[in-house]
Structure 1
């Protein structure tokens, strides 16, 4: 598990363990619930949703696989009208959270490099 804080800071008592447990819980919640959409605006692109997963999970995700997984969960996200113009390429489609609160199948977090070394 990577350190939540950079080198110099030390947390008192068991606060580092509490922080670590909280991060682990958030990572698990993203796998099985639609919580990630709460960290996006009212409308968002799939790339913006992917950035939430990458930030919390701490690993880069393949954009094509992520798109496929997100679209396979019925009711997770729904189209939200017009596209948003991007810097390059075609305009990005906009989505909003759907009615689904539990993801089935879950969005399984890939192992980080540190996790692969200890497995």
Structure 2
């Protein structure tokens, strides 16, 4: 998530180090694949993804963008460990939604893969 406040809300930490590390990697000439999990109602809004695409467009050596649709495979694991799984009711984004989101990155000239 590009919005640091939202990033902190959902992950408990700032996104600053992540963004700084990406900038550092591209300055070193390292080839980078950007992998973005798409979680409905958390980070799948166009505002966030447009901001993400705009940010990574400023970086060099980005090979591709992988958009990873959310899945609930971890649900059973959480249940076995007697932990509450807060994303249990979140549904996997549709293929149409994923393609719509991919267009944001395609318009910026990125190679985009859905899944990964």
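Where a number appears in this text, it was derived from the coordinates with a stated rule and is not lab data. This one's a predicted model, so the numbers in the text were calculated from it and none came from an experiment. Cβ atoms are built from the backbone, for glycine too; each structure is taken alone.
Identify the structure, out of 1, 2, from whose coordinates FRET efficiency 1/(1 + (r/R0)^6) of positions 26 and 98 (r between Cβ atoms, R0 = 25 Å, to 0.05) was calculated to give 0.45. Walk me through the numbers on the way to the answer.
Values: 1: 0.75; 2: 0.45.
Answer for the origin of the read-out: 2.
When FRET efficiency 1/(1 + (r/R0)^6) of positions 18 and 74 (r between Cβ atoms, R0 = 41 Å, to 0.05) is calculated for each of 1, 2, the greatest value falls to 2.
Figure out for me which of the structures 1, 2 the number -0.45, -0.68, -0.91 belongs to, where log10 I(q)/I(0) by the Debye sum over Cα atoms at q = 0.11, 0.14, 0.17 Å⁻¹ was derived from the coordinates. Walk me through the intermediate numbers first.
Values: 1: -0.45, -0.68, -0.91; 2: -0.40, -0.64, -0.91.
The value was obtained from structure 1.
Between 1, 2, which one scores greatest on distance in nm of label points 7 Å out along Cα→Cβ at positions 42 and 82? Going through 1, 2 one by one, distance in nm of label points 7 Å out along Cα→Cβ at positions 42 and 82 peaks for structure 2.
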